[in-house]
Every structure is written in structure tokens, then in C-alpha cells.
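Since every read-out is calculated from the coordinates, none of them should be taken as a lab result. Everything numeric in this text was worked out from a predicted model, so none of it was measured. Cβ atoms are built from the backbone, for glycine too; each structure is taken alone.
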Structure P
């Protein structure tokens, strides 16, 4: 492949690979895109609840198409499917034109959450998802919402601690 590929998913995977020095797992990638959307990056993926928190079937399908096209590859490592950019020395990957204005925000989100575990990203994204779907947007309601969604997976104090990240998204509870 030669030339330039303008694709938001490939661009984000490439940025994670470069900024983190590692490839994201599919779960972490789903949550990072969700968090970018919460930072007002117009990625246009709709999310619903899934076993591991917010999940976009469209995002997953588009990543699978890029895998089939040879742009991305999925490698099973332990309990994770790592997403990598296939090495195409003569191809550059850039975001689609409308997303160029948001590349600093994308970079900021990736730097902010570097080193966070997929479980931490799952908890935070689930808490934000719960907040977005609650009428009563109090701290107690969000914690109860996460407990209802995740059951006993996360201790209450761990959930409360994750809510500190809400300020990063300008969410006041």
C-alpha cells in the first residue's frame, strides 16, 4: 500500500501505539473511543451497554473491516485481543478531514489515560454511561447505577474513587 489512508480508527490505533508504546486491547480501545466522545470528539459511534460496559458494535465492525483489509491486525495475547497497525512503510495514516481539528483532544485523552487498566477504563466509562442515562445525577445515584450494571465486580469505594475523573470531562456531581 502506498499513499495516505484517511481513517479515524486506524489513526487512533496508531496514536495509541505511538503514545503508549503498546497496542491497545479491543476492550480498552472501545472505552478510549467512548471517552474521546465524552470529551466532545465527534466520532459518531453509538454506544449501548455490553458485558464489559459501553460498547459500540459499529466501531467493532469497522475495526474488523480494517483487519480484513490488512490495515489492522488483531493478535491474541493472554486475555486480550491486541490491535496493531500493520507495517506499511510507504503508507501514512491520518484522521478524516473533519477530525483534524480534534487531534489535540485525542492526544490529550490518550496521554491522560495512559497506563490505566482495561478494568479501570471499563469502570469509568460505565460510570459516565450511567450518569448520562440517569435523571437524578447525584453521586449516590451514579454509584447505585454502576452497582446495578456491574453487580459485585467493583467495590463501592472503588466506584466512588473513579468518579474523581468526572472533572476531566467537566461533569459535576
Structure Q
């Protein structure tokens, strides 16, 4: 990942994290007794649409093993919550499950943002550092091993009387 790519992914991940926090605010509005106006419902749809777009962009570009943003779980939550009013109609047990899933995703998104910040600041992941070291001096090690094996083979052949 280049520094330019890391900066781009970091911007996307930070935007997604902010939208994810905003999504929770709609949840709290939904479970409260405050009236829900049409403007808030429209805002909710905009936020969920932005979340879906950013998840697709990041999910397509980042390796899910290294940067687990849990795109499938996010998509499932977004698909099931169709409005702010939906939260109001959720049973208490389902509200608890929603908060738990939302929080788990928050942790993964935060970890991804943190990792991308480090990479953006110049951190080189260990895998890349090893690859760079191998390319600089890795060939010398192979030559030494081959020479040692050749010497051992010659000594064994000499002792067996093949020379």
C-alpha cells in the first residue's frame, strides 16, 4: 500500500467511522419518546446510504484479513434498519442485540482507522519489512547454504571413498 493509497483509505475509513457514530444517534432518537420528523428520516436514509457506499469502497480496496471492517455485518444492519421509526418498534432484547453489534463494528472500524493512521505516518508492516530485507541480502544466505551443503557432500563422498 502506497502512502497516497493509505491517505485515501484513511479518509474513507474516518468518514465511515463518523457516519457510524451518527447512525447510533439515530438509534437513540428512535428509542426515545421524542417525535421523529420527516427531515430526520431523510437524514437517516442519507447516512445509511453513505455508510453503504463507503463500506463498498473500503471493502473492495482493503484486505478483510488485515483490515476487518466487517462489511457484511454492517450491510446486514443497514438493510434491516429502514427508518428511525424502526428502532422505536424494536423489542428491548433486539435493542440490546443491535447495540452490541453496533459496538463490535465500532471497535473494528476504530482499529482500521488506527492502523491506517500508522501506515499513513510511515509505519511499514512487518511483512513488507521482511520482504525488503530479503531483497537486500536474502540472496547471500542462499549462496552460503549451497556452499556449506556442497562442502558437506564433498566430505561425505571423500570419506566413502568416492574420490
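At-a-glance table
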item	result
Which entry (P, Q) yields the derived value -28000 for helix-only ellipticity at 222 nm (-39500 (n - 2.57) for each DSSP H run of 4 or more, over all residues; to 500)	Q
Which of P, Q leads on distance in nm of label points 7 Å out along Cα→Cβ at positions 43 and 115, largest value	Q
Origin of the value 32, where relative contact order in percent (Cα under 8 Å, 6 or more apart) was derived from one of P, Q	Q
For P(r) over Cα pairs in 5 Å bins from 0, in percent computed as 1, 8, 14, 15, 12, 9, 7, 6, 5, 4, 4, 4, 4, 3, 2, 2, 1, 1, 0, 0, the structure of P, Q it came from	Q
Which of P, Q yields 5.5 [distance in nm of label points 7 Å out along Cα→Cβ at positions 107 and 155, calculated]	Q
Top of P, Q by FRET efficiency 1/(1 + (r/R0)^6) of positions 35 and 123 (r between Cβ atoms, R0 = 41 Å, to 0.05), largest first	P
Test item: distance in nm of label points 7 Å out along Cα→Cβ at positions 67 and 99 calculated as 1.8, pick one of P, Q	P
